[in-house]
Structure I
Amino acid sequence: MAGATNSPKANGQSEPRYVPRFTLDQGPITEVHAFWFAGMSCDGCSIAAVGAQNPTVEQLLTAAIPGLPKVILHHPVLSVTAGKEFMKAHHLAKAGKLGAPYVVLYEGSVADESIAESFGGYWSAMGVEEREDGSKQPIPTARWLKELAPGAAAVVAVGTCATWGGVPAAAGNVTNSMSVMDLLGKEYLSVLGLPPINIPGCAPVGDNITETITAILMFLAGVGPLPEFDELGRPAWMFKSTVHRGCVRAGYYEEGKFAHEYGQRQCLVELGCWGPIVQCNIVSRGALGHNGGCMNTGGICIGCTMPGFPDAFAPFYKRPPGSLLSTTVSRSTGSFMSYLRQFTQKSRNLTRKWKETGEVPSGWAHVSGKYSPIESTVAFFYERLKQAGTQFAPGSPRQRALQASAHKYIRSRAQVPTGTSPD
């Protein structure tokens with residue numbers, strides 16, 4: 001699965017340079033190492049990942065999914081080893097001696113370590129190296145990313161800080177933080193020929209993380225096609241649509257109904273929600289285990305999956321400027337739509353018997369089965385439009401003709417008078 005090529009030295013000679021080659025010629029891939037690094041991170045992405053349920057991290061670690069290799073996870077918090085034993089696989093991968101394919105997962109922004117180094121320190125590090133004077137210095141995770149990325153089957157940026165820079169890269173920061181893409185550059189390709197894969201979110205939906213990893217492993221193992229990614233390296237099937245299109249409150253928007261304080265059930269756009277333009281699937285998928293998720297629990301969308309976050313959406317909880325026009329248009333047309341829907345809903349909440357008697361036998365509340373004069377007029381034209389173009393509307397001549405033989409048989413057996421209704 002691995003080979004070596006020659007790279008030129010300064011003196012014109014060449015030395016072996018490790019370049020992994022992944023093939024299935026010698027049998028299926030049985031294991032894949034996953035190196036998880038943290039930069040300027042709050043560890044929220046790790047928490048989201050271990051809470052995933054479809055699939056779970058446990059399923060990936062135990063090769064419980066048919067056709068997929070076992071994942072050997074090297075995570076600074078979740079691994080059972082520590083110190084030199086934990087870092088051993090990292091150094092083997094760097095030297096090209098790991099003996100198995102690997103992927104790199106990076107959580108958090110990539111800080112400019114040259115700034116910290118000028119003060120004799122570091123921003124984010126893992127493991128130590130010994131200097132010429134015998135002192136030991138932590139190895140920045142940004143360097144690990146640079147050194148392991150060339151030999152990785154895939155590099156996955158997990159969370160908005162890693163994908164776009166996020167909060168640590170916001171205006172006024174002193175770390176010069178950047179995204180994984182910014183660090184590796186436009187020309188970077190993994191051994192499988194993939195640019196960095198981005199799974200944004202602050203924190204991402206846990207299932208988005210494990211599902212994307214699973215799709216990559218299927219491609220690596222040769223049991224599935226290359227997943228579809230959009231122009232920014234996001235899983236296209238997860239981020240092709242906006243929050244608003246899947247929002248549980250979207251119906252209120254088109255009816256021109258907007259909340260003016262938290263706790264109300266209407267659309268939250270006027271409270272500062274950016275859902276109509278933000279690409280995210282948290283409303284339809286839920287935050288964790290298909291539960292919760294911003295608008296589902298009464299919160300607004302602040303655009304945390306987008307490259308411009310947080311600066312492009314700040315100050316938070318302030319009405320987006322564009323919503324002034326869109327909500328005005330929505331109110332002008334939504335009031336009429338809302339009336340039609342309420343009428344249609346009311347009419348569909350009545351059985352045929354209740355309509356005929358004008359009474360609803362409910363002991364829970366007083367419900368009228370009668371229409372007002374205006375509602376009767378609307379109902380007349382509504383039913384005509386509903387029945388137009390078909391012969392099989394309820395009570396139509398065609399329906400009565402088809403049911404005639406059955407009614408005739410019942411009447412003859414029960415000796416019901418001819419003019420009596422069968423029910």
Structure II
Amino acid sequence: MNRREFLATPLALAACAGLPARPGPGPSGWAGAERALDIGDTAQRVDIRSRADLDEALALGDRPKVLRIHGRIDLARGRGAKDFADPAFDLGAYCRAYSPEAWGRRALSGPLEEARKRSVARQAAEVVVKVPPRTAIIGATPDAGFADGALVVAGTHDVVLQDLHFHGVRDHFPAWDPLDGSKGEWNSDYDAVSIVRGRRVWVDHCTFRSAHPPVERIFDRTFETNDGLLDITRAADLVTVSWCRFSRHDKTMLIGGSDRHVDDEPHLRVTLHHNLWEDCAERTPRVRFGRVHVVNNLFVVTPGAHYGYSIGLGRNCRIVSEDNAWETGPEVDATRLVRYWGGTKFSDRGSIHNGSPLALTAAVRRAYPALALEEAPAFDPPPVAGRCAAAEVGQRVRAGAGAGLAAMVKFAS
């Protein structure tokens with residue numbers, strides 16, 4: 001792949017915005033730690049303007065390819081709940097049958113639950129798109145991206161997602177789980193992007209925003225219609241997420257899907273750098289098992305926005321945080337920025353909160369006095385291009401994060 005295709009911020013835009021130009025054609029951080037991404041200068045280039053174009057191009061399999069996305073691709077092809085629902089499924093009947101009063105606290109069973117599962121399978125068969133190896137999917141227009149569907153990078157390698165808008169997908173058939181928590185919860189299936197056992201994956205200059213935020217409450221619980229924006233799970237490895245924008249979401253990014261997934265232990269090496277997390281309630285990220293470098297990220301919480309925490313310390317996590325910036329209202333104390341979920345290996349240096357130096361590990365200790373926090377860096381992160389002091393993060397990330405910036409000039413020649 002030539003240098004022009006892979007520049008995350010073209011030199012002209014970088015100079016205008018005062019941003020560091022990427023010095024090479026590939027990612028820094030963990031995705032570039034072992035070797036260059038294997039897509040190659042001879043990759044076939046395909047212009048994509050529809051779901052049919054996309055399916056045809058992905059059928060090339062593991063042949064090196066660059067898919068250039070023009071405009072917003074509707075992965076559901078205009079179809080909705082009525083098109084995917086099993087004939088035997090009815091949400092009203094489902095809610096009446098499995099309400100806490102009628103069903104109680106036990107695992108669901110019966111014909112309506114089976115009909116819901118069949119509906120889920122029908123939707124997934126249409127809206128889930130699997131990305132094969134040696135594939136770069138790159139925005140060719142400022143509005144390039146995907147709506148009403150999910151991209152899955154599963155069991156594959158050498159994948160790039162760059163300059164794309166991800167608008168999320170509505171799960172039309174969430175599951176009620178009476179045993180989730182003290183009151184039960186609704187759970188949905190789809191992330192805008194899922195990296196599952198993927199290796200050497202670079203997500204760069206993308207914008208993630210859910211077009212389907214939950215608006216209803218059923219059984220006095222939020223009726224969840226989508227899950228995460230970008231989840232990295234099941235032994236995925238060597239992943240870099242750079243210069244992306246994540247906006248107004250609840251469960252934003254999960255790295256490590258369960259405490260039970262102990263085979264994740266040597267994997268989940270992830271770099272998160274120069275990303276903007278804007279009014280994201282939690283999981284930016286939440287980490288289990290992985291070695292995750294969080295550097296030069298900007299976390300913004302506007303006054304009144306729903307907010308739980310930013311970084312979650314899950315089982316056996318190893319997180320190195322450096323030179324990040326938080327901008328919040330006065331109601332968000334430093335003790336709320338990190339939440340303990342069983343992990344103890346967390347270090348931070350050089351970060352700021354509302355422009356002032358942030359003693360983040362001290363804030364964690366204040367929030368959890370009994371926690372034996374291991375504050376020494378748990379690993380030596382690979383180099384990250386364009387690093388800066390935390391005081392510069394706000395201006396640089398606001399100017400440079402998200403999709404569309406590079407696409408405007410990338411394909412001009």
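Where a number appears in this text, it was derived from the coordinates with a stated rule and is not lab data. Predicted, not measured: the structure shown is a model, and the values here were computed from it. Cβ atoms are built from the backbone, for glycine too; each structure is taken alone.
Which one of I, II has semi-axes √(5λ) of the Cα gyration tensor in Å, for residues 191-294 alone, as calculated from the coordinates, equal to 33, 13, 11? Show your work: numbers first, answer last.
On the way: I: 33, 13, 11; II: 24, 17, 10.
That value comes from structure I.
Tell me which of I, II gives 26, 20, 18 when you compute semi-axes √(5λ) of the Cα gyration tensor in Å, for residues 167-390 alone.
Details: I: 46, 23, 16; II: 26, 20, 18.
The read-out comes from structure II.
I have 1.21 for Rg/Rh (Cα atoms, Kirkwood Rh), for residues 47-94 alone, calculated from one of the structures I, II. Which structure is it? Can you show the working numbers first?
On the way: I: 1.03; II: 1.21.
Comparing all candidates, it corresponds to II.
Which structure, out of I, II, was Rg/Rh (Cα atoms, Kirkwood Rh) derived from, given a value of 1.18?
Values: I: 1.18; II: 0.97.
Considering all the candidates, the number was obtained from I.
Output the label of whichever structure in I, II has the greatest value of mean projected area of the Cα convex hull in nm², for residues 119-246 alone. Before the final figure, lay out each step's value.
On the way: I: 10.4; II: 8.4.
Structure I gives the largest value of mean projected area of the Cα convex hull in nm², for residues 119-246 alone among I, II.
Looking at structures I, II, which one was helix-only ellipticity at 222 nm (-39500 (n - 2.57) for each DSSP H run of 4 or more, over all residues; to 500) calculated from, given that it came out as -9500?
Details: I: -9500; II: -4500.
Value -9500 for helix-only ellipticity at 222 nm (-39500 (n - 2.57) for each DSSP H run of 4 or more, over all residues; to 500) corresponds to I out of I, II.
Who wins on mean count of other Cβ atoms within 10 Å over residues 207-214 among I, II, i.e. which is largest?
Details: I: 23.6; II: 19.8.
Structure I gives the largest value of mean count of other Cβ atoms within 10 Å over residues 207-214 among I, II.
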